[in-house]
Structures are given as structure tokens and as C-alpha cells.
Structure I
Amino acid sequence: MYTLGINYLSESSVCLFKKNKLIYAISEERINRKKNWFGIPYKSISRLLKDNKIKLKNIKYFASHGLSALSLDAPNCEAFNKKIILIKNSNLSTNRKKKMINFLRNRQKHENQVISIRTKNIINQLKKKFKHIKIFDHHTSHAASAFYFSKFKQCYVLTIDGWGDNASAKLFYANRGKIKEIKKTETIDSLGYFYGSITKLLGFTPHKHEGKVLGLAAHAKPTIAMKDINKIFRYNKKLKNFEGLSQKGYYLPKFNNTFLKSLLKKYSAAEIAAATQKRLEDVVIQYINNIDSKKFDLALAGGVFSNVKLNQKIQLNKKVNRTYVFPNMGDGGLCVGAAALMLNEKEKFKSFNVKNMYLGPEIKDLDLNKNLRKFSIKKIKTKNNIKFIAESLNAGSVIGIVQGKMEFGPRALCNRSIISSAEDKKINFTLNKKLKRTEFMPFAPVVLKEDFNKYFYKIEKSHSSSLYMTMTFKCKNEVIKRAPGVVHIDNTARPQIVNISHNKRMYKILKQFKKINGIGVLINTSFNMHEEPIVCSISDSIRAFISSKLDYLMINDQIFKRNK
């Protein structure tokens, strides 16, 4: 029995369940090479069917999201009207009041058009192609992806993003396989738009570069710009919910918010980023602290939880017992949540299984041999490939590693990664130059599971966050001294652990490198050129290898270098 889940929003994606096991998932951008592409992922569906050797008639259930388009639920008029009244009664100038009110009215029309026209048209197309498809709520789909794979029997689930199905955040209680909505935050009070508008203000692209704001935040004190950033967004203690402070003259639920430009005249980009990151952490922690339970497990999904420093703060909160972040926390994970909701409803599954996040197309040696004729690269013959790679890393080489099935989600997990030694403090500059990137965050470390406690302070009972790089951890002195290339300015890092059952080849490379170098830590960054999706195919990998001028490329068990 197969179930197909479909996401058509940013990072359009599909997934396949066999009974209650997630066996395949891929984002359309990895195939069409258009980062954050949205729309019906027809190419991914075709690839999914081909790779799993099935046809559409073999699939019993189809699921997607966008429930408001079916019920034609309009954006909450009361929420918009209340915000407009607050602006009218504020001390803002008449001109600013007029501009902000006009925007809110246009925003309300825009959201209604998205629901009643764009989303409805997409769902109608899906229904024509997949006659029995079931449509679920956006945030409930996010919640399902988090709860059903958390292995928590009962927990709270918090979802936060830009907006979807007339909400920007929702709190759920999940128990015995059922997910119950407790409360929601309206689209007009979007925490995702708050962080995204600062991303835009600082010259970056929302939906792509929020991580740059996070990295930049570590280079200044948050207190310097805090007074003004606090005027944009807050946690409302009375309403027990998130609130964008439009009446203060700054916040609007949009990325391109011209009312924020005055901040650039008063503060540096780093000072604005630092205060913004602190505000994000503060309001989310305040929200969690007001959940009516003494101590609880918490599952998280939605694009805001791609913020790994926020996730660390949540795990350190005294009210939270265990935290789980679904590895594809953004809209790319909606296909999984919708499919899980379908299976829960139709087949009464209360839990779901996945072996790991290596769920995409597989690199096969037969395909490799066919592709080699197209490119100017040369195979290297060695007596021991693992030892050669480890010795090359120790000598300072930068190596692309492409193997097995592609990762599902935003993090490269050493199946489509670039690896190097982390001993050089300047590695960020030299490697980013090769990849034509402009990053502020240091590269992430990959580490042997048995060495994790030696190098990092453990803050969770399970290793789920470090398996999928969804959280930062405080570094111990040895990794700070021996591997500075993976340590952020605040002495944290976003590690990935590997064990022999998850990634045998990478585990062996780390073991051999540790034998030579004395430390079992390497840099792991995604294998892609600037502004491109992570490589998927063999040809993607070789093109990126040649363009980036890496030293070696390892595809499965074969090693290559460029022809001179």
C-alpha cells in the first residue's frame, strides 16, 4: 500500500510511504536546478515512480495541503480591522497611518486572492490528475511531520512560518496518534515575516538567506539595537500570542518593508541582526513558557525552526524535556505531513517510521561510467581509497563526496557534501571563494557519534538534532582549539554525527582521519555552487566539481581529479 504526498509551495516536493514507512522524498529544485522552485512537482513525481518501479495506479492514497482554498476561508477580517484601529489610534503621523492602513487592506486582498485563485487553481489541477486526493491544513501538515516522526507518545507541537491557510503559527497537543489544535496566530502577526523583513532590509533574500542574518548576529551585541527592534514584534502576555506592532510604525507582514529603513541610519547590519535574533528567541521562549504544563516534550516544524540557534535555546529551556525538529522543517516537509495525516485518517496509523533522511535518487556506478565520457576528469587509482581521502584531507585538500541516496531537506548529510579539515581558521574565506559564496556562518562539523560528548556539550537525551543538523551545541575546548573552522564566534557549532549504520563510508573516512590527525572532526558543507540547489545527479556533481576547483571528487568508491 503506497501513499503519495505533494507540496507545491516553496521547495516544491513529493514523498512516498509504503504502509507507515517513509521510503522516498525529493524536492523539485534538485531536478530542475531552480532553487526554492514552487508549483506542482511533476518531474519529481515522475522520478519517484521511476525510482520505485511503480505506477500511479499502484498508489492508494494521495495527499496535499491548502485546506482554506476548498472552504474559501477569507483572511480573518476581524484581525485586520483590529490592527487598523490600533494604527488609527496611534501617535503616528497622518501620512504613515494612511500608508500602513492601505498596505494592510491590500494585504488582506492579496491573501484572499492567493487562497481563492492561486491555491484553488493548483488544487483543482491536483484533483484532475489525482482523483481521490485529500487536502489538509497547512500548519496541521507541518505539525504532523514533526509529531509522527518525533517518537513522542504525547507532546505539544509548535509550528511557525511566514503564513499558510490563514495562520502564521499554531500550537497543537498531540496524543495517541491524534493532533488537536489549541490556538493560532493570524497571518497579520507573522514571526516569519518579522525575521524575513530584516533579512530583506540587510540586503539578503528572504526564504534563502535567513541563515546569513543568524551568522551576522554573532558579530554584535543585541542590546545596542534592541530598543527599536522591540518596537517591531513582541509576545503579547495578555493574548498569549505573537503580535506584530504595526501601531508602533515599523511592523508589516511583508518582506519589503520600507518603514524599517530608518534602522540602517542608526545601527550597523550586525547590530540589527543581533537584536533581531535575540527578539526571535525571546518571543518564542515567552510563548513556550506560557504553555499550560509544567514540563513537556515539544515537536517543531515550519520555516522559522530552520534557525538552529533558536532551537538550541528551546532545548535549554527548563520547561522543555525533549525537543524534536523535523529535518525538512520548511514547506518542503509539507508533503510528508499531509501524507501522514492521510494514513492516520484512513489506516489509523499512530506512528510512522523512517530509517534516515537519505530518501532521494541514488548514485549508481553504472550511471557514473556513462557520464564520465562527457567530462574532462580523470579517475585516480589507489590501493586504499579511504586512506587516500583521509591523507588528502590531512594535507589540506578539499573534497566533494557524492554517494548513495540524496538527502531530503536543507542540510547536506555527507551524501552530497564537501568535506575538508577544520584546522585552518581561514578555511571559511578560502572555501567560500572556491564556491563563490558570501557566508557569515562557519562551516558545520561532521563527527563520529562516539566522539560527540568529547567535543560538544550534550543538551538532549537523543541525538536526533545532531543526526540532522537542526540545532547548535556549545563546543568544548578541544574542538575550539583543534577545529576552529567549525566553531562560531559564540563557541557553538551545528554538528552532524555519523555512525556506521547511517553512513558507512563517511564513518570510515572520519575514523581514518582521526587515526592520522588525532581528531575525528571534519568540515561538512553542502555540495552546491552559490545560489544553486544541492547537487543531485552525477552530472550535477561533476559540473560543480569542475566549476568550484575542488581538489578531488569521490563518487561512491571512485576518486577523480580534473584533467590538466
Structure II
Amino acid sequence: MINRNRKDNISSNQANILTLIVLIFFSSIIGRLFWLQIIQGKFYRTLSDENRIRLVANPPIRGKIRTEDGELLADNKLRFTLIAKPHLIGKNDFPGLIKRLSILLKVNPDILNSSYQQGILNNDFSIVLLTSLTNIQVLQFKEQELTFPGFEVTTNLVRYYPHGNFASHVLGYTQLITFDEFKYLSSQGYKLKDVIGRSGLEAVFEKHLRGKWGGEMLEVDPAGNIQRSLGYQPPLPGTDLQLTLDFNLQKAAEKALEDKSAGAIVVLEPNTGAIKAMASRPGFDPNFFTKPIRTQKEFEDIFLSSKKPLLSRALNAYDPGSTWKIVTGMAGMESGKFAPNARLKTASCIKYGSHCFPEHNRKGWGEIGFEDAFRVSSNTFFYQIGAEVGIEELYDSAIKLGFNNRTGVETSLEESRGFVGSKEWASAGRGWGRPGTTPWIPEDIASASIGQAVVQVTPLQLARAYSVFANGGYLITPHFVDGDINWLSSKYRKKVDIKPSTLETIRRGLKKVVDSGTGRDLKWNLPTLPPIAGKTGTAEDSTGGLDHAWFVCFAPYESSEIVVVAFAQNTPGGGSVHALPMAQQILKVWHNRSLE
């Protein structure tokens, strides 16, 4: 009886243990299912969808850029690309297919094979083998496409500048996004194969021009074969951009710079600030940045050249020379120390500090007033004005005319602020010395009076300053795009605090420059030009190079429609010799249009 009970107990214990094992086994299965389907369900569904669904992205069409008269400056063009889809290509078939392709398209088979193997390592769904196929290569492939399973020619759009170097510094260029940029721009819809405006208006109006990506969701089987489309979202094109640039004036500006090693031309409307032309030399071809293959020499010519082709001379600062004398004249009259009809005796040179600063004709002009001082561009007249009023008055007048500050143009991040020296700057060390060891000296005020050494301005700043005298006393905001902005509003067009007598005296002096002074050759061979005011300038390069040549003018004198600044960098010989003929070419195109 005892033995039977022991056997029953053992059997019962064994059943309980077996039941417990079964319960534990099924509990672990249920727990695992709960973990996989409930806790980690979203994660594994995502993995499943990623294996089952392929997203084929379609890039947006970048907005076009046009001149005000409709000429296309930046467009998009088709680029044909040969791709391979490895899941559709048999491993044993690949060598033979590549050999036939290389013969058909006349390309090195090693190039095709190298691109393919790199794509395999990257686990790419489609592998780019060749970019920028010619039309003939595309036709040759299309004729035999069915004999190349797994290979196809796709099309994509790339940025294209039909006029090459034309207005290159204004337009800028686009480039593939970098990985660092992608990390913070991916949240804005950018992709690793996206392009982005890198400089110029392409960068400033990036959001306006770029548009939004689209794409198609495709369901594929385990072999990668497309089963069906799950939806298509078309890309949204970017918005076109219309500039204030006048194509013919821009063309004339580019041509006027052709025989100069470096320089710039700025043309704008003095009342509104609309920029009608802006050219800089040397330039660059923005198409370089969208080329699929670029040589080392091409890179060096763009990025390492001593000519600095990427630098916009129109937005860079240089010694202005005698074009600066409008500031000194304004300071003299606005200070109250010199009446508009004041007369001063000029000389062969005037000594300041340890140096005798010369008159450019080496003998002086006798006793003259402001208007004739502008006409003959007397240095010793303006030395005396500057020395009497001091740097504070000069600096104040310069600020009123927009110098030592950015102009407000859309590409202001690429624009120099220029420079106007002051006693504070000198006492602080002039940027290279110890504070207190480089004080302001008499020689400085003489240099500042005629735009040398301690003064640097950009061609665009100079155009803006001369616009004040062309439009009756308003400091305008230069711009490339009108948009919906009222550029005549007080926000963008500010009344300069200047006496009417000062304004008119300087205006009359600038007119005399063209009528009978240093700019009298402006009307040579153009006798029908309306009355024009202007100023020549020859500036020593404070960095040690050859002299710069300048010429600034506005026309017509009574009701000005155009301001022109011509600058020839390190081109000795004088503004009337080198810069004036550049401006003359612009005026000829402008005037001929008014006669039509």
C-alpha cells in the first residue's frame, strides 16, 4: 500500500514537472511573440517594408534665372546616365555584358567594372556606371537595350548656364551638398545627392529656387523585381527668378572688361537702386561645378590661381583715389568751415608731417574753388580741406554716403564693408601694431583727403554714393531682384543729411569734369550724349601693386537714369585713359536704346 502511494506520488510529480515545462515553453513562445509583434512590432514592420518597398526619388526642377528682359541666365539641362541593377544581372553574365557595352559605347571596360564593383560594396539598388552620355551613345544603347538585361539609361537634370562666364559672380553656382550640410539640412527635405546654391544669387535665393523632391514607392519581391507602384508624388519645381539686370548692358560691361587683367563695372538706377549690370574680371564658368569629371588643373585654375577668379571685384574694396573727393568736398562744406564759393591757393606740393604731398601736375592750379577743384582733380586743394576739417568730419560724411558699411545688396555676405580710417583705429594699432604705438599722424589726413592708404571702397559702394548726387540726396539700396518690395520707400531710400548748396556745388563740379576737365574725352565720338557728370580717379595700390584706374558718372545730368562705375585693377596710366573708355561703352549702349 505504501509502495503504491509512492508510485502515485512519483507519477503525479512527473506530470506536474512535465506540465510546468510545457507551460514554461509555451509562455516563452507567447512572450517572444508578444515581444516581436507588440513591443518590437513597429520596428520589424519597418524592416519588412524596407525589404519589400523601394523609394525611387525624383529631384525637383530648380527655378530658372532670367534678366529683366527675359534672357535666360541659369537653366537646367538633361544629363543621360547609364545605370546597372545588380539584382537583375546574372553573376556569370556580367563580364560578357560589360565587354559588349565597352565596345558599343567606346569606353574603357575597367571604368565600367570599377564603378560596378564599388556599387556592389555599397549595396546599391542601382549603380551609376557612366554619366553625361552623348546623344550618339544613348541611341546606340537604345538600339540594343533588350540585349543588356539589368542595364538602362536614365535622365536627370543638372544646372546649366548657357552664357558661361556671363555674370558669373552675380549668379554664383550650385554644388552637391556635403555630408556636414546634409546632417542639418536633411530635416528641410535635402538628400545626400541634392545640390545647393553655393554662392551668389543661387545661394541667396536657394529656398526660392530649389523646389521639393518627389518620388515613387515600388513594391518588389525578394529577388528585387518590381511588382507594382504603391504611389507617386510628383516633385515640386522651384520658382523662377527675374533679375533687374539688363542683358545688353551686362553684355557691354563684360565686353568692356575683356582687355583688362582685372576689374569691375557696376551699372545701377540711382533712384531705385536696381542693378542693371555688374561684371567682374577675371570670371569663372559656373558650369564647371556641375561637370561629372574635372581635372586637377581645372580645380587649380579655379581655387588656387593667383588671379582669384572667384573673387567679385565689384564687391571687394580698393583705394578709390580721386573719386573719393566728393567725401572731402562734402565734409568741407557741411562742417561750415568752407563756403561753397570758397577759394584756395593750390601748390606744387604741401607738407604734412615729414612728407610733401604733391599736386598731380607737379605745379598747382593757382587759386581755385570747389567746382574747378573737381574739374582738374586738384590734390592740394583737397589736402587743405581735409586737414582743416579733420578726420572726424571726413568720417561722418563718408558714413552718410554709405561707406564703411555693406550696401544692403542681396549678396551682402560676399560683400566687403570697405574701410575708412579714424583716430580710434590708428590708436588701437591699425590692425597690425600694439595699441598706443601707431597714433593718427598728419600724413594720414592728407592721404584720407584724396582716397589713399587709409580709405578703401568697393565699386558698388561708390555707385551708391554717387547716386546721392544723381538723385537729389537719397541713399538707395542696391538690389538684383525687385520682387514685391517698394524700393522707393523710406526703408530702402533714405534722405541724406546734406545742405542743398553742398549737393549742388558738388554736382556742378562733377559736370565740369566731363564738360572740360579730366573726363572731357567721355563724349568723344558720342556727340549726342546728353549732359553727364562724373569723376576720374587714379589710385596708388596700398598693398604694393600697380595703380588702379577709376571712372564714375551719372546721366542725364538733370534727371539721372543711370550711374556707371568702371574700375581697372592695377592698370597704371590714369582713370581717364583706362576706366573712362570702359564707361563710355556702357553709355553708348544705354544711349542708343533711348534713341530707338
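Calculated for structures I, II, distance in nm of label points 7 Å out along Cα→Cβ at positions 125 and 365 is largest in II. Comparing mean count of other Cβ atoms within 10 Å over residues 261-268 across structures I, II, the highest figure comes from II.
Tell me which structure, out of I, II, gives -0.53 once log10 I(q)/I(0) by the Debye sum over Cα atoms at q = 0.08 Å⁻¹ is calculated. Structure of origin is I. Using the calculated result 9.1 for distance in nm of label points 7 Å out along Cα→Cβ at positions 21 and 461, pick out the matching structure from I, II. Of the structures listed, the value fits II. In this comparison of I, II, the computed figure 0.20 for FRET efficiency 1/(1 + (r/R0)^6) of positions 381 and 533 (r between Cβ atoms, R0 = 25 Å, to 0.05) is attributed to I.
Each of I, II could give mean count of other Cβ atoms within 10 Å over residues 149-156, but the derived value 19.6 comes from I. Each of structures I, II was scored by distance in nm of label points 7 Å out along Cα→Cβ at positions 341 and 509; the highest score is held by I.
Every number in this text was worked out from the coordinates using simple rules, so none of it is lab data. Here the structure is a predicted model, which is why all the values come from computation and not from measurement. Cβ atoms are built from the backbone, for glycine too; each structure is taken alone.
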